[in-house]
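What follows draws every value from the coordinates through simple rules; no lab data is involved. Predicted model only: the values in this text are computed from it and were never measured. Cβ atoms are built from the backbone, for glycine too; each structure is taken alone.
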Structure P
Amino acid sequence: MTRLWNDPADFADEMIEGFVAANERYVRRVTGGVVRSTVSPVGQVAVVVGGGSGHYPAFGGLVGQGLAHGAAMGNLFASPSTQQVYSVAKAANNGGGVFLSYGNYAGDVLNFDAAQERLRDDGIDCESLAVTDDIFSAGREELHKRRGITGDLTVFRIAAAAAEAGADLTEVTRLAGLANGRTRSFGVAFSGCTLPGADHALFSVPEGRMAVGLGIHGEPGIDETGIPTADELAELLVSRLLEEVPHGIEIAGARVVPILNGLGSLKYEEMFVVYRRIAQLLTEAGIDIVDPHVGEYCTSFDMAGTSLTLFWLDDELESLWDTPVDTPAYRRGSVVPAERADATTSTTAALTDVPPTDAASREVASTVQAVLNVIETTVDLHVDELGRLDSIAGDGDHGIGMQRGSRAAKAAGTAAFAAGAGAETVLAQAADAWSDRAGGTSGALWGLILGQVALRLEDTGRPAPEAVALGVAAAAKSVMSYGKAELGDKTMVDVLVPFSEALARSIDGEETLADAWSAAATVATTAAAATADLMPRMGRARAHGKNSVGTPDPGAYSLALIVNAISTVLSAAPADSTLERTHS
């Protein structure tokens, strides 16, 4: 289990701070992650990688000469936010464009895609690629749905080697895609991992059993079998991967980089025993082994498990693979040391320009503050339960992510209110802070929800209840568009849509906002409970399949908790500070 932490919500930030302090010759801290502390050639494509924390050396440990120029580092098992990716990419940019790469998970796709659009809007050429090497996470007919695990390393390294050789952004993207298409991985686990502050692992494997097809975010695996001998495990890993040889490759005579990856607590000595047989099997199949790797390259905290990656080379890829690399956690060959960069640190700008407001909007803003306070209190009260639910139907980080987001939202809203902001700006600042600090899919979606409601509040006047209903409806539409989820997919949409519809009906029926919200909150509670019966079709819970049936979706459950808590604020607020119906 994980033993050392202070506040679990601060773990990722404190981990990054310590990582940078220990590796200043390689990296420097910027908002959202790290970039190289050495100078890169002007005009060189910047390779920026990233994902959730908890997978060291991925992702910060792979930043340095010959490999990544920067890493966006999200919360534990949660994707970095759009702002984090954007910030790291801006800091890493050398004038030759930015190539973004990450594992294929819903939150990462959402946030990296959004950051890519922001970079392009700034006039920075940007391309991206989601790594899809995990053969057990989707069938051959759905390669685009596969997860990215240890194969991240091969794609990142080829992209960076191409950039180092002077390739332009189009060529870097092409070669990274070629590497992704020729990388296959498969993993097993003997026990789950434990997030800081949790009192149990995200999943358990019965004594004497082994989970097959695990994920690196605590996903328990698609199948289960008895624990094999070391040789039997090697035979399982190799046989499955040789059934998944990329199209057009002949096994006999192929040149392959094998990567046997430890997931956190499997000992190197054990992996060497397993690799001994892997090498024999590959050789017997007529494969030429190139630069074998045995070690930790993409972990999952303290998970006891291992994965095997086979990277099928061609002449083009092999020449790039030989590029020297020097990073905190991964070194190959010998690089010529580069000059140290100016050690400046990027910080998040404070609110300095407050839009004009009036007394009416300031009164509403005080209610917004109360709402943000009760959201934080509610999340703190239920953080362990949210994490427990997510360990069954997700990856265990929902409680920590919601806690980071709600705390940041309250702090940003409080600062904006103290600066004299009106209702729209207070809630908009809270929305941005939530998205940025929480990261992951839920962080992005809560940022959207609060942001859409904020637009309808405005910074002057007291908006009618209809405006709030329109804001919630717009939030539901945005979440469905952005997250690609529909009713029945077992996500927060299964609560947000019925809540929005119930709120609009009550307000159309001339109910006060407080009464309409209360009625809609009851609908939300019922809808959240009903998600327990659904089979997940979106996000990381999809990989859990039937394992999550019987457990409500964590995002749906937390949304229902929050709208019910907000109902108490609206019911108790003075009439002149609520968003109640006004007649002219």
Structure Q
Amino acid sequence: MSHGHHHHDHHSNGDHAHGEHDHTHEPSTGLQSEWADESIPDSELSPRSLSRRNLLRSAGVLGAGAASLGVFGGGAGVAAAAETSSSSSKKDATEGIVYLSGDHHIHTQFSSDALYMPEQQARRGAEYGLDWLVITDHGSVAHAKIGVDKVNPHIRNARVETPRTLVFQGLEWNIPAAEHGTVIVTPGDNEVAVLKEFENSFDGAVTGTTDGTLGGPNTAANESLAIKGIQWLTAQKQAGRVADAIMFANHPARKGIDSPHEIRAWRDAAPGTFTGFEGAPGHQAAQLSGGARGEYGFAKSAQSFPDYPVEAYRTHGGFDWMSATVGGLWDSLLAEGKPWWITANSDSHQVFNDRLVRPAGQDTDAYFQANGQYGDPVDSGAPVSGRSDFFPGYYSRTHVGVSTFGYVPVVEGLRSGNVWVDHGQLIDGLAVQMRRRGGSGETAPLGGVLIAKKGDSVEVEITIDLASRPNNNGDWPTLRRVDVIRGDVTGPATNKDGFYNPTAAVVKQFEVSQQTGQVSFSLRFKNVDRNFYVRLRGTDARRSAVGLLGAKVDPQGPAMDVPGVGSPWDDLWFYTNPIFVAVA
């Protein structure tokens, strides 16, 4: 069916030193921000890190004068940030693309179960190398009435304090009849008004439409309200109230209540608005506190989709069952040939072993309901046990391909699917493209479509920058294997509740032998005769198991996580979004 070849480009990055592991509220070392540390000369950066540094310099948010910037991206700034460059004649789909690291699922003192000030979360995200982040406090009666307005000045402050990091105001939507979702709007005069109207009209907790009991009297009406919400947000963009808006489903398999037909309906309600789900949920530190990784410790309930297996309620290598299962639900969505992308983020509420706590007297539910927030956190003097989260950027990252720095380019990049995700700083960077062999050699990036003719050969080309230093746990991550997953595009689903793609399988495994530097691989698909897609994952290979659909489909997939056992730092993976090949 195919053959592969690979080669290694060797260079040394010195001894493997270990950094300090800091869980406190003290200033961090910002381990993943070498491109932002201008004491490190350009000549010592990898080409991808240098490209990232230069993009930020050209945007005026790095180097001399950056600290004096006002609110970046407001008003005219949004229009300026929206300018992107593209060329259909590029022979290299990775040319001019820089990946910006981010997190679209972060909570603050304006959520009833969280703690930190928005400025603190933004500062932490910036310290850990994030270029963009989204504050997504929970939809609730108190938030809709008070919090959505009160959080905005803090977010505007954060945009000034951390000009190098784009800070979006978003919402964690209680999707009617389903789980949660991220709603992101670009900054502007109407960001609060649009979010507030959306929350009051379509949030399940505010409107009393969260119940999704299968066969229940209100199930169809509640599912319909979710669709109306997606269409309404799309209309606000079309009317120019916000420059752009996008949605993702959060922790989709956690409770088993996001049914396949609901996910398909969200995707199809207004193409380009609801574009994917968390491939890996937050709460990854729950495992260190004796809980279930990702807080995936649930079981089937009356609202759960009955056909989901017991494995669906646990993470697998830290990833959601829907995305971790080769041939599973994500692959069944991709088989339709429609965009559906994955992300990874922190869902940061209260951080493992951090010392900050809510202040006495401003820490009660009554205070929150009356004020739409808790008081500003204070130092307790000692690490607090039992918490489930990491700070934004500390462990989980979503990398979005852009050619321009700005709010609109990030949203457009998310929508395009030129996105890859990782845990624990497993790798420094990657570039992936599909190339048509011979002729003009057209290419397509992650999320893209390569047009080929029947009988052509096409090749996926992969270049990975291996970890160049210790991660935030003080370990030097080591990539050991890269898997290429292929599946056929078979067209619209005949069963809207189907969640298998029997054509999807791991078709090549590349072993990685070196510790540092850069590795390159390619895999050729000869005599193509049907539409298909290719996606990648990589691992430190410290923990694996035969995939849920058998060894012929996935011989060494992620192992199911066991509540209270192990550490998320000992089981690291990266995943990419797919590239499609359309055979004419």
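Here mean count of other Cβ atoms within 10 Å over residues 175-182 has been calculated and equals 22.2, so which of P, Q was it run on? List each step's numbers first, then the result.
Numbers: P: 22.2; Q: 26.4.
Computed on structure P.
Which of P, Q yields -15000 for helix-only ellipticity at 222 nm (-39500 (n - 2.57) for each DSSP H run of 4 or more, over all residues; to 500), as computed? Derived from the structure labelled P. Quick one: relative contact order in percent (Cα under 8 Å, 6 or more apart) came out at 14 when computed from one of P, Q, so which one is it? Working through the options, I get structure P.
For mean count of other Cβ atoms within 10 Å over residues 295-302, the calculated result is 23.0, so let me know which of P, Q that is. Going through each structure in turn, the value belongs to P.
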